[in-house]
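Just so it is clear, none of the values below were taken in a lab; they were calculated from the coordinates. Values in this document were obtained by computation on a predicted structure and should not be read as measured data. Cβ atoms are built from the backbone, for glycine too; each structure is taken alone.
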Structure I
Amino acid sequence: MATAILTSKIDSDRALSKYFLPYQLDQIRDISACVRKRITSKSVRIGYTFGDGFANVRKRLLFKNRDYLFVTKDWPTALEYVQHCARMAQIFGVAKAILTQGEETVKVTKFEGDRATSVTEEVRTGFIKFDTGSRILAFTSNPNAVRAYGGDVGWDEVDYALNQEETWAAMQGRIRWGGDIGIWSSHSTDDTLFWQFCREAEKGIGGWKYSKITIFDAVEQGLVEKVNQVSGQNKTREQFIAECREDARLEEIFERDYNCNPKGGASVIVPWGAIQKCAEDYKIERVHLEAKQIVDLFGEFTPETQAERERRIVAFIRSAFAKLFQTPGRYRLGFDVAASGQGDLAVIYVDGKRGGELVLRGLFTCRTDDWDFLKIALWTFLRWLSAVQGAGDETGLGRQICWETAMEFPGQFLKVNFSGEKHKMGLALMNQLGTAEKRFPKNENEDVANDYFAMRKTFAAGRWVFSEGRNALNPNSHCDIAWAGALSSKADEEEARPYAHVVET
């Protein structure tokens, strides 16, 4: 153990209890005590990773030349973790022990199973280097990146990693030389490697120290009071739980996300490997607007300013998707309707036809209850794409806007009864993804692939029933992007009519 001098603040249970809840303090003690294998089934949004950041700052100061590898779902989360660790060091008065902090790109060897290849890839890594010679390194759940380093390992939101088996294979080898490993996550389904580990650990199998923290456990230990303290709110525990249920919308989602109970036997519609085969290395034009941005850009709807407002909206859409509108081709458009400034996404998903494939060429998303804006945006795409067949969800909120659009673009826009057609569209999408006939970009648009991967299927009463899981890279989308893609595919099923309109330049 290193002789680094720690402050009484960072090493005092009394001082720590001002910042951390009991389940976080248990986590911190286990990490400091080098418990070799730790696994935690947890509710969403209870601050578990917050405790991990502090514990591993303290541990890097207690031990010389002992690295910590933090593995998570995406690069922004990895970078945020490093920044959080630096804040912990400042709060507890040990920031002077940090020599350097930043991010770098390193080349790592690609592996095929356990065999190293001659191929390398670049991996972005966030880091903090301490005066004890120890480091905190943070990156995405890339098995090749994990294999490049040794030390203690922490794996955040395991159940939403896209390649659990490969990452675990790389990860377990890191602790052969005396490191320890902690993995934690909320749940997605009951057929994942993480859920299997949790069930085994609960029975004492695998050498894990097992913890389970539901939202009820966290609330009982003071979570609501801590949230009120930080946010300035004054919610009761009962109000907080009720809001969690309301946000979950369905009881099965509440059970899965908040009560650590992924019941129902739902599974992904196709394996991640199939989705990877659909991803190509290219760029698309893409825009997302929040409700406030729409008001700032175009103002509120009023009859007096309607004409000028519409002109500005059309000009904005045409400018943002200039390349798409200027490229001749056959296009298919899916419109998934939502009208909320804080809830689901409204999505306009534009595919281009390429032989028998549909290739995503443009993506517009927003969160607003401004129906006028949604209609103008949709009609701009239908008017200015060179040749387009569209389809939209006419159920619920979408009834009026889809009816008006079908009247304005007869034979070009299809109203879809989503409730009645969801089964057929899910099957069609499953087949397209399984045969790589549905294409989309990777890299900075990885949340699109994640949206398809978040879709779930359950076999009941002799048929597949499709539902929505969580998109770890785009929490605002409850598979809204994926269902808009399915509506685009539905539009492609319709027989194309001759397109007579000419796009002006």
Structure II
Amino acid sequence: MLKKIDNAEKYIWIFAITAAIAAWYFSFLNGYVLTYNDAASHLNIARRVVDNLTPGVAQIGTVWLPFPHLLMLIFAWNDFMWHTALAGSIISMASYVITVVFTYKLILLLTENKPAATIGALILGLNPNFLYLATTPMTEPVLIASFALSAFFLAKYIKTKEILSLILAGVFVMASTLTRYDGWFLFACLTVLLLIWSWVTLGWKKAEGIILLFISIGGFGIALWFLWNLMIFGDALYFATGPYSAHAQQNILRSVGQLPTEGNLFLSLSYYIWSIIENNGFIIALLSLVGFIAAPFIIKSKQQIIVLLAVLSPFVFNVLALYLGQSAMNVPQAAKDPGLFNIRYGVLMLPAFAIGLGLLASRKKLFWLVSLVFVIQSFLFFRQGLPVALVDGLKGLENTKYTIEASNWLSKNYDGGLILTSLASHDAFVARAQLPMKLYIHEGTREYWQKALKNPSASAKYIATMSYPPDLVYRALKNNSDFINNYVLIHSYGTFGIYQRK
């Protein structure tokens, strides 16, 4: 029988839904929904499944994990939802609401204190960086929501020993493993933590059954991803070693000196800590750290410590990824080449901070201190102006202005025919042009793509390409006689050009 929702939780639901809608309206009104080029890519991946020269589920591809795109597919088939990016925004908004509500429920489960759970939910829900990301088709909101759900049901299982809660924890861990690779690290952490907890508290025989059940559910998504890559691309590790993989992208960044943290643990720690401070605020981060240190003296069940350790996994994962050169980041505090790049990753620690402050707020003497800190940090964010996650997207957009200028030109001047372009480089250009995806010849159109790179005039009326840094189309066609003899440049912006067949 379903448990009745109390009034406090109802208000949290209402607050979260209202905040998500208000944030989206502000973001949409100001043209901020697609500031990140990756946001356009995620939206297009979902759309290509139904609108493409070669439609089908294989369009999900291998660069990014599939779960967010499958969720967006629920709406991306609709032209209005695709053109406005609502197909992706609505998934992020729902993820935001789920995160706020289940963070409230988790703090309440740990402390049995509604005011503390409420202040924790507000700290998370009113963070401007999380609010902004919740309006975009980015994957971070889905990941954070799956983390929050996993943590809640894990805590519920530890408290009640109900097997359904363990199954649900495994299901949402599986969702995280199919959203971002951060989820793979969470799965590994929870497997180890659950093994230790169940062995110590229940004995080895029961521990075996618990771990086997959790691994079979939580790790199922990882196994599916290996199988998918094997079936579609002929290599189970294609996502890690292919030409569009993160490894290949990191090699490009490494060649131009854009991996300053690689092999440097101090820089890796400092970069991620600065991203945490920029996204969450120094006093929030510091006070929540105090909350985690004091947690053994606050929470009623010491067994729940494993949940608190689990929600800290994004910190370890991101520092390791920076150190190993598997992630790139730039922060304003960098000694060399200060700037912004992927600074939004710091928001992944927000649920942990909300929980840490919720734990402190559960002590009557500290409730008003936490409330005061929350008010001060909110004021500081207000004085700061645009949230840093949005500024990061806007600065990235400045470096790719062609995506706006050239896409506007194409949408106004297109008069029929197929368009050859590389989606690996120009997904944002395609998304902003808002022409049907079936008009494009790209990497995902298989034989159309291969033939067009050899003999473009046989199929493509237009070619959209960039000469520097050279994209796949430019590299294939720069010495191609068919391209040289049969196409003329009709529009250019910087090194990006649109050619038309004579």
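Highest-scoring entry among I, II, by FRET efficiency 1/(1 + (r/R0)^6) of positions 85 and 213 (r between Cβ atoms, R0 = 35 Å, to 0.05), is I. Where does the value 23.9, 79 come from, among I, II, when Rg and Dmax of the Cα atoms in Å is the thing being computed? Label of the source structure: II. For distance in nm of label points 7 Å out along Cα→Cβ at positions 133 and 357, the highest value in the series I, II is held by structure I.
Could you figure out which one of I, II the value 3.8 for distance in nm of label points 7 Å out along Cα→Cβ at positions 125 and 429 was computed from? Label of the source structure: I. For the read-out helix-only ellipticity at 222 nm (-39500 (n - 2.57) for each DSSP H run of 4 or more, over all residues; to 500), a value of -12000 was computed from one structure; give its label from I, II. It was calculated from structure I. Here semi-axes √(5λ) of the Cα gyration tensor in Å, for residues 197-452 alone was derived from just one of the structures I, II, and that gives 38, 27, 17; the source is I. The maximum of FRET efficiency 1/(1 + (r/R0)^6) of positions 277 and 421 (r between Cβ atoms, R0 = 35 Å, to 0.05) over structures I, II, that is, the highest value, falls on I.
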